[in-house]
1. For structures 1, 2, which has the highest computed value of relative contact order in percent (Cα under 8 Å, 6 or more apart)?
2. When distance in nm of label points 7 Å out along Cα→Cβ at positions 223 and 255 is computed for each of 1, 2, which one produces 3.2?
3. Using the calculated result 0.96 for Rg/Rh (Cα atoms, Kirkwood Rh), pick out the matching structure from 1, 2.
4. Comparing FRET efficiency 1/(1 + (r/R0)^6) of positions 71 and 175 (r between Cβ atoms, R0 = 25 Å, to 0.05) across 1, 2, which structure shows the greatest value?
5. Taking FRET efficiency 1/(1 + (r/R0)^6) of positions 231 and 295 (r between Cβ atoms, R0 = 25 Å, to 0.05) as the criterion, which structure among 1, 2 has the greatest value?
6. As an exercise: mean count of other Cβ atoms within 10 Å over residues 63-70, calculated from one structure in 1, 2, equals 18.5. Which structure is it?
7. Assuming -11000 is helix-only ellipticity at 222 nm (-39500 (n - 2.57) for each DSSP H run of 4 or more, over all residues; to 500) as calculated from a single structure, say which of 1, 2 it is.
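What follows is calculated from the coordinates using simple rules that are stated; it is not laboratory data. This is a predicted model, so every value here is computed, not measured. Cβ atoms are built from the backbone, for glycine too; each structure is taken alone.
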Structure 1
Amino acid sequence: MRQEWREIVSTGNKEGQFKVYVAKYGIYFLFLLVFILLSVSNKAFFTVNNLLNISKQASIVAIIAMGQTICLISGGMDLSSGSVMALAGVTSAMYGLADGTNMPAAVLTAIGVGMTCGLINGLIVSWGKVPAFIATLGMQQAARGMALLLTNATPVFGLSEQYIFLGSGKISGIPVLVIVMILVMLASAFMLNKTKFGRHIYAIGGNELSAYVSGLNVKRTRLLAYTITGALTGLGGLLLAGRIQSGTPAMAEGYELDAIAGAVIGGVSTSGGIGSVYGAVIGALLMTMVNNGLDLLNVSAYYQQIIKGIIIVLTVFIDVRTKDIKK
């Protein structure tokens, strides 16, 4: 891919150069443009408190988007994230009650529940050969139902200060959510870019048949990709429960769509093999920034939904137009 970019640039093909720059840097220019427009439009936008609020709001979606990125790059898709977050949140909250908190158990339970759901998704998709859309849609229903069953559709209240700190606390003025997001981003980027497993994920998403012929264990790689996606989803459920200060079985509805939208806007291809966690984080921040800016401008929520839909469609359109360049 980089060699092709060099060849296009060296030939002086202006149209080709433009496509290369759009494919590689388009999301960052768009982010900067929107940031400048919103800053100029409303003085309240460009303040330390508001920018911290945006980063805090985007953090959980960004973490889920990074999980979706790993899944999408491998050629899969996970529609169960929101429901798995709810299940992980309510089960971990049971260990985070103020009158008997056990934070190690709460954290491990959330991540473990997410990993288990991701593992099941991976088994159904890889070994059962069920389309990812159907398999994860089934998990979406099952996980939400399990969350409602375990709590009898009643939120788990009375969480300890330690638990709430994960979702609402600050360290040296920086929200814990933002710190966790950055740590997850660095770890995920290292895994995808610097490890053999990460290269295998890109390989099977780019061309599954070629990866299989080359000797890669496609089923195992995709299974692990879904499991990692589930682990990040479970972590997101833990953080969201801490943020809203309760384990609510109805929480995180629609988060899977926001996460997928953030990943796709960040340059992750829905056909697999292309994308980065950095782009996914920028995509999640962009969506949150647009929501925040439009709220400050008193734009109706109905119009906000329309604008978000247009942004997603335009992003996918650009992705399709630059797909050959990216490869």
Structure 2
Amino acid sequence: MISLEGDNPKGRIFLKYINIANTELNASNIIMGNMRINQLSAGEAEKLIRTALDEGINYFDHADIYGKGQCEELFSEAIQMNPDIREKMIIQSKCGIRPDLGCFDFSEEHIINSVNGILKRLKTDYLDVLLLHRPDPLMEPEEVATAFEKLHTSGKVKYFGVSNFNPAQIELLQKTLPYKLVINQLQFGIAHTPMIDSGITLNMKVDQSINRDSSILEYCRLHDITIQAWSPFQHGFFEGVFLGDYEKFPELNNTIDKMAEKYGVTSTAIAVAWITRHPANMQVVLGTTKQQRLKDSCQGSDIRLTRQEWYQIYKAAGNMVP
């Protein structure tokens, strides 16, 4: 059984915590993502979660489709979910994708049924945060609002957010919601930077100036919506990890390696630090199932790269700074 008591490893780096705006949540800026946790045994999962807790991570991300629900079940089994452990964790899950039907579904019935299933698998009475996983073009905002109100008033969900939404989609949904959307989970990392590319090369006739995300980064900052960066080490849409890929990203990896040596950390920590250096105060969602990779990532929680270093890494990834 996981214990939340005891001494922390001597000399470990403490994580940075942020307040999720418009909530009472004091959250680690590193999140343990559980998309692949079903690749582990219960014992291995328990060790990974213990490592996360020991490093100071208090935020855990799930989705009803991860492992077809197996990831949520394994998580609760591994920690032997009980009230004492639960109150020390911030648990988030997502719904809205229907692999069984090949569609997205924001109907009231599906949202409520999904949450009931999530709570049963996680063996908890409530979620701290529920995210709608990907935008449903057939969304009826009033229906979502009804579902959210029922879930909140019943105590099943404290706060709500979205994932992969653009500004107009958020505005459309927020118009009828009785609760403020507090999270938007978006893909972001050194090798996937559309959220900042077009702003840097505005009004230039180059590919980088194409606005692919409707200025979602600035929108979230203006509206106090916390951004959670998923797949921080991937390039493209699950095309692979850029760290250590010296064939495709030689300049980027060499640049990161030099900074890792300067700061006395791993390249993984620098990749995380590049994200956490941004003034938007983003959280970084880790999808690793390896304890050491998780520890290495946590070292980047509060490293403050210089402005010059941040831009140097951005340019080494092949981006233009005019």
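1. Result for relative contact order in percent (Cα under 8 Å, 6 or more apart) over 1, 2: largest is 1.
2. It traces back to 2.
3. Label of the source structure: 2.
4. Result for FRET efficiency 1/(1 + (r/R0)^6) of positions 71 and 175 (r between Cβ atoms, R0 = 25 Å, to 0.05) over 1, 2: largest is 1.
5. Ranking 1, 2 on FRET efficiency 1/(1 + (r/R0)^6) of positions 231 and 295 (r between Cβ atoms, R0 = 25 Å, to 0.05), first place is 2.
6. Derived from 2, not from the others.
7. So the calculation was done on 2.
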